[in-house]
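Each in structure tokens, the structures are laid out below.
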Structure I
Amino acid sequence: MDLTAATKKLETLRTLMAGHTDMAEERRILELLTGASAAELNFLLSNVDLEGLLSDMDDRIIGPDNQTALLELLCVQRAAELSLPARASLVTALQVGATRLEAERRVRDLFLGLHGRELTSFKNLLDSGGNHQDLEKLLFDDVDDPGVREEILTHIRREAEGSPSGENKVLSDIDDTFYANLKDKRYPSKTVYPGVLAFYAELDRGPGIIAGREGDLTFVTARPMDALGVVENMTLDTLRERGVPPPAVLSGSFAHLVGNSRIADKKFDNFQRYLRIFPEYGFVFVGDSGQGDVEFGDRMLAAAPNSVHAVFIHDVVDTPEATRQAWRAKRIYFFDTYVGAAVEAFQQGVISRDGVARIARAAQESIAGIAFTTPGQREARQFELERDLKRAAAITAPPVATNR
């Protein structure tokens, strides 16, 4: 690609988009994009305000339907030439505001034109935008025509059957799982638990020698979703400020805020949606014992026993050992520290031996910086950690050589 020529075309496109666009300017935009090479087209779409471009092109009662023509050009005629990032950016631009049926059909076309691993990569791009406009919202909210939605989901399911990813999506609760926030008074409020970030990273990395794709962390929360996504975006900001790499968030609703069973109901609804979106993946869930997560994990395992590989529950209510063991028989593993969670995860084959060691080091470093309320509070948490560190050491220590 001649970068100088492409840059001039970009400048021309931006000039045509400035202010109100009339029919002549819209026609020139269509001509410019039609005449661009594949490389130029991707360059233009990656460097222009796509949301603005789509809104600048109008369909008229009397006159040309230029927005429809633009969508036909980009989503059908030249879709095969688009890079995955450009294709994902186009879908995200179509997702903003009210989506007309024509836009929903073009979104469908962009999905149906991809297969196998390319389709998986495309979905992951759409799910990692760092705001509430994620893949779940796209397919179950913005695409509101049932027929169009089902076409997309059927295509996703068929492609997954022939292209399993071999990796896990990591689903996690937030309050009392990621940081102390509701029922857990053992730590100062808003304390990020020692080792939790490393635990997420190792679950994402997987058990193999070669690390899996990064970015498979999604939070499933009871926090309600509002129409503008304000609460979800605030949640994302909170997570980023505390060191979490850009995740997706599956939010709850105001109607499901009261009662553990109602909270579990909403989380389970979200999981069923996510399972339909990413059927090529396995799943691991991390929750806590304070607010419906045990019930949610149990329902996950019952609904998709071959896809859900383990449920890990941070115990914040002193669950009796006999109860823990009863849940363990159902693949729901209670833990007190994230080093203990790492030991369980290694035994279930979802993280590596080296991953256990990395989580142990991270937890040791993190707990030293926590400003506990009392010395007794620190001693109790340190005791739990030291106990689980011994369990981890039994896994990670090199074998002792014997003399013969």
Structure II
Amino acid sequence: MAGKGNVAVFSKKRRWAEIDIFRGLAISCMLIVNALPDFSEAYPLLLHSSWEGITLADLAFPGFVFAMGLSASLWFPKHGRESALKKAAVILRRGMILFLLGYVLNQVPLLLQHVFYPEAGASLWEEMASHGRILGVLQRLGLVYACGMFAAWRLKGDVSLGSFALLLLAVSSLGFHLYSPAAPFSQEGNISMAVDAVFPGKEHCYMQGDSDPEGLYGTLAATASFLWGMLAGRWLTRGGAGVLALAGVALLLAGGLWSCQDIVCKALWTAPYVLLTSGGFMLLLFLLQQLLGWGPDLAVLFAPCRIMGSNPLLLYIFTEISLMLLWTIMTSSGQLLYAWLWENSLKGVVSVPFSIFLFAFLWLALWLLAAGYLARKHIFLRV
């Protein structure tokens, strides 16, 4: 896989270890959370919070968005001499490709249903048109990337960019309070749900529910997560370790104060959720920078994370398709194959929750081997 299409290229360019490691931690967390064979008995830490609060699972997606901002901070210095038209075209193309990849990925479950259970009824195209999910993880990444990159292009200074990120959070928060002053973050009705009802419409939301966890309204605050990541990337590459640490502490304090007014909620991507996660990520990045500076021996310990972080998009797409397939195929006893594999291999080892985690961890290890092979061949998926 090579060429000028920018979808898959061979790359031997210098990479920032801290960024790859951070990105690897984010994708590893996401893979484990998505690979649980039984959600009813898993450790609560590995499950998304039902509404308010933060678990380990709730750090995966914002970590991915933050990591995208880290990588994006390297883009403008490399392409500063290119024309404005060319830069705009690249940004728009990348955002569109991510969105389209996500949309196609959303339709895979419908395709698998028609392949394995053709008696389901309506045609694939009819089902896609009637209730195919439109938004999702990659779609939000595409929208956030485009919005964040154009904002960073216009607002070049760190103070301007940070102020704009805070403005996005303020606008997001204000929308919740203006829409429903009495109960701005109610699960029964909030501005994010109202926007989802208009687009993409309830029939095209996740599981055809009342709202979509990656709905359009959350893109406002998610773009702020991207911008905090971009600022962290700037400070990292300039050697501003002190600024990175101080900013992380400041965001944690701001998130704690803001949580007195707004709830901390991943499903709504609220302002305090953005501040708390971004502040924690900055401190983690600062810690990685310090540890890697102590010598090559410590760098070796993070090698698996760096390998995972070198190809996150490819790993996410392949693992999602694989899980969709395993959660579609049924055994002769009528049990879904993925659950059957866990129950007939590790279920009950030490305890049921531990065996669930162990099974998901081995799933991650399997993909680590695949990522290692791709890294050795210098094959990296880019858009």
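Here are the numbers:
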| quantity | calculated |
| --- | --- |
| Among I, II, structure where distance in nm of label points 7 Å out along Cα→Cβ at positions 28 and 164 as derived comes to 5.6 | I |
| Which entry (I, II) yields the derived value 33, 25, 11 for semi-axes √(5λ) of the Cα gyration tensor in Å, for residues 60-195 alone | II |
| Mean projected area of the Cα convex hull in nm² - highest-scoring structure of I, II | I |
| Structure from which 0.75 was derived, FRET efficiency 1/(1 + (r/R0)^6) of positions 148 and 268 (r between Cβ atoms, R0 = 30 Å, to 0.05), options I, II | I |
| Origin of the value 3.2, where distance in nm of label points 7 Å out along Cα→Cβ at positions 156 and 284 was derived from one of I, II | II |
| Test item: relative contact order in percent (Cα under 8 Å, 6 or more apart) calculated as 13, pick one of I, II | I |
| Entry that produces -0.37, -1.40 once log10 I(q)/I(0) by the Debye sum over Cα atoms at q = 0.11, 0.22 Å⁻¹, for residues 212-323 alone is calculated, selected from I, II | I |
| Structure from which -21000 was derived, helix-only ellipticity at 222 nm (-39500 (n - 2.57) for each DSSP H run of 4 or more, over all residues; to 500), options I, II | II |
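A short reminder: the numbers here are calculations on the coordinates, not readings from a lab. Remember, predicted model here, so these are calculated numbers, not experimental data. Cβ atoms are built from the backbone, for glycine too; each structure is taken alone.
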